[in-house]
Structure 1
Amino acid sequence: MGDHVVSLDIEDSSEANVSVNGDVREPSSSAAAVAEALDARGCLDVFVANAGIHDGGAGFGLAADELNAVARRVMDIDVLGYILGAQAAASALTASQGSMIFTLSDSTFLAGQTGAGVAYTAAKYAAHGVMKWCAHSLAPNVRVNAVAPGGVVTGLQAVSATGSGRGLFKDAEAKREVIRSRNPLGTVLEPSEVAQLYVFLASDAARGMTGEVLRPDGGLSVR
């Protein structure tokens, strides 16, 4: 029958079988997405926590009220969104003996070296902790792992103090050169290549793994 994908986003997704409009910061939105999956197939096999927004490198140079606004929005989406999504999916995944996959980044391990600011760095460290907690708490019924890419040119948005977003990668080719120059392998992975790691973690080939992070970052950790 093939895979059946249910997405939860503020906008419709053309790549999902079912697209649920909602906000990951609202518990009802995650619950609705899980309900759609159960209605469509009778079970939920994999939950992917992938919602995220960047802080654009925001640091202590911002006015306190501006940093407060940016940090709260980033933490709400990048951390609270993961927690609420995992909570909504936990029961169905326990029933199916399924898995969760969290999206982290190189900022999870390389604070201050990736162009991320204090809020995004803190959010990814926190999301790592959420993943570890879920892996411990949901074992042996649910496997929980993560992928931490080291720079992929996507549609990731950077939030401003007013809440509006801007494209983080305005000049895609220039961004690719920055990524290529940073890592020992000189690689710039495409989103489709990183997606293969999610497929692996969701498969029986990874049935002995939980609480682990795959790092397709071109070897950043050896620098």
Structure 2
Amino acid sequence: MSTPRAGEGAAEMIDLANDAPEAIFDLFEQRGWGDGLPLVPPTSERVTLMLGGAEPDEILGVIPPRFGVATRRAVAINAVLAGCRPAWLPVLTTAVRALCRDEVNLAGVQATTHPVAPLVIVHGEAVDALGFNAGCGTFGPGTRANATVGRALRLVLLHVGGARPGCGDQSTQGQPSKYSFCIAENAAHSPWEAYHRSRGLDAPSAVTVA
């Protein structure tokens, strides 16, 4: 089985003699890839399926502190690793673009000693259409879309941005939201206007990163 590495730029293909899940997990751990949890091997077939025909070399942004280039392919690889479905990739790529805006100060977020983590919020029609949990337990476990999209963004920050604990990420103690931090707005049961519309965005769906 061949699998591309999770970092920036052109993917490095690795041929695996032993494709047992335990062996793959051990290999990723030895190379410093991942978040400490089991990963889905990003085979070329899975990455191609994740990309869905989109331009793989499109640059979505540059991720500090290593200032790695987040191409669509690199983001797709990390989406596969995290267990995402292809339908969720547009949510992830939108979140990556948002994080790379100057006003976010991602370099500070990544390198600070404070245990901060980017929060992804999904709004509008995408919430129900893509299966995001906007109700009971939205911050907790149990919903694949919330869990894997949030995790995939963290893997991008780890692999492309190089913000590993103690090296790039100087958070003193860390905290659980550094594994995954993705929720959805429950507009149907909210007394207020949908957040993205209150900000002047006239679109059926949107993604906020806070």
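Listing for the model above:
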{"quantity": "For -9500 (helix-only ellipticity at 222 nm (-39500 (n - 2.57) for each DSSP H run of 4 or more, over all residues; to 500), calculated) the corresponding structure among 1, 2", "calculated": "2"}
{"quantity": "Which entry (1, 2) yields the derived value 1.8 for distance in nm of label points 7 Å out along Cα→Cβ at positions 78 and 94", "calculated": "2"}
{"quantity": "Structure responsible for 0.95, with FRET efficiency 1/(1 + (r/R0)^6) of positions 22 and 86 (r between Cβ atoms, R0 = 25 Å, to 0.05) calculated and labels 1, 2 on offer", "calculated": "1"}
{"quantity": "Top of 1, 2 by relative contact order in percent (Cα under 8 Å, 6 or more apart), largest first", "calculated": "2"}
{"quantity": "Structure (1, 2) behind the derived value 3.7 of distance in nm of label points 7 Å out along Cα→Cβ at positions 38 and 54", "calculated": "1"}
{"quantity": "Ranking 1, 2 by mean count of other Cβ atoms within 10 Å over residues 70-77, the structure that comes out highest", "calculated": "2"}
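FYI, it's all coordinate maths here, none of it is from the lab. Nothing here was measured: the structure is a model prediction, and the numbers come from that model. Cβ atoms are built from the backbone, for glycine too; each structure is taken alone.
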